[in-house]
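Take a look at the structures listed below.
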Structure 1
Amino acid sequence: MSWLSNALRVAAVVAAAPEIAHGLASQQDYGNPQHDEYSTEAIIVLGCPTHPDGSLHPLQKWRVDIAARTMNQRVKVVVFTGTTAKTGVSEASAMAAYARARGIPGDLIILEEEALSTWQNLEFTAPLVEHHDVLRLVSDPMHAWRARQFLTRLHPELAAKLAPAVDYRPLERWRWKFGTMVYELVARYREWRHPRLRESMHAG
């Protein structure tokens, strides 16, 4: 039965790796925002494509759910960012509609509907949030970590304002954590392997 024992060990590693990766990612690369009782906060919710019919993708629901539980009385704006897909429904507007249903006040919501990438998500939303004291980037934990690193390169003065979102919960969306882990590892490998790609992203 050694093969069964080995199979169980492999299964345990496969199951544990995404949880560990997302848990560690959620703790990385924050700033040290200076704030007091008069401080204001902004939340940026990073987009991803809708379904082909324009309906909300499960990853988008996950991100909006994180935004909803990250809300507090100091949040003055929630920016949803992401371009319009072939369906004509932008990532930003699809997520914003669900956000209203989740209790995020509509008068706090701003749409940024031009960004085609994570880098552009940050580049295009920066002018909308730069006057706030605390910034919180919302996505699945591993993607949010990469976005925080991007913001450090793009706008270090804004990265200094970064504070955590309530993004990691054990076993939440566990089926999606493996896929997002693999996606992020590939994205990071591509950055390392192709420096010119990294330079082009810096150029916007």
Structure 2
Amino acid sequence: MTILQDAQLILPPTFIWQSLAAVPDKIIPPYWNDWLSDPGSLTQRLIEASESRFAVEVIDQVETTPTASEAKALNIDCDTPVYSRQVLLLGNGEPWVFARSIMPLSTLTGRLAFLRDIDTQPLGALLFRDPSMTRAPVEAAFLSIERAHLPDRLNHIEGPLWGRRSVFRLDQKPLLVSEIFLPGFKPYNQHPSLGFST
């Protein structure tokens, strides 16, 4: 069963980013809530779910400005210069997750300047290894394709799509990480007891 078929069966209303804690339980299927609410590293969980057949494919890394929603999450102006990193997280060679990270240029100073050059290293692994890391509460969304802001190379994908995002802070400097689960993602309906725990 694909994510789209699952969505059509459950028929939850689409909704844009809001606190996961505020989303009524009946809207999010339990097996999806398990993935959206996981407090650990999604990277690590995907590595386990793919039996270590995991890879990061970089789509682009550019200086730009945030969307209005991203600016609001980061508490910055829409014209604030940011560094955008867009990648695909692959499991077993299949695109499982589209991840978009937005880092104000003011975050990428001092020791954090290295975040511009991590290439195919998973950002999540770096965040969760950093002793200064803090994380704001998770926000969730069930997004139409238009709201998901997928890159052009993914314009063949049909929605809606589940996603989550969090503002992380390293040395008290913010960055926003959004993760959109793609139709090729297979382990979404697997319970942690079946081997996909963090």
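When distance in nm of label points 7 Å out along Cα→Cβ at positions 97 and 145 is computed for each of 1, 2, the one that comes out at 2.3 is 2. Thinking of 1, 2, which structure, once FRET efficiency 1/(1 + (r/R0)^6) of positions 121 and 137 (r between Cβ atoms, R0 = 30 Å, to 0.05) is computed, gives back 1.00? Answer for the origin of the read-out: 1. Taking volume of the Cα convex hull per residue in Å³ as the criterion, which structure among 1, 2 has the greatest value? Comparing 1, 2, the top value of volume of the Cα convex hull per residue in Å³ belongs to 1.
Here helix-only ellipticity at 222 nm (-39500 (n - 2.57) for each DSSP H run of 4 or more, over all residues; to 500) was derived from just one of the structures 1, 2, and that gives -5000; the source is 2.
Taken together, the values in this text are just the output of simple stated rules run on the coordinates, not laboratory data. This structure is a prediction, so every number in the text was calculated from the model and none was measured. Cβ atoms are built from the backbone, for glycine too; each structure is taken alone.
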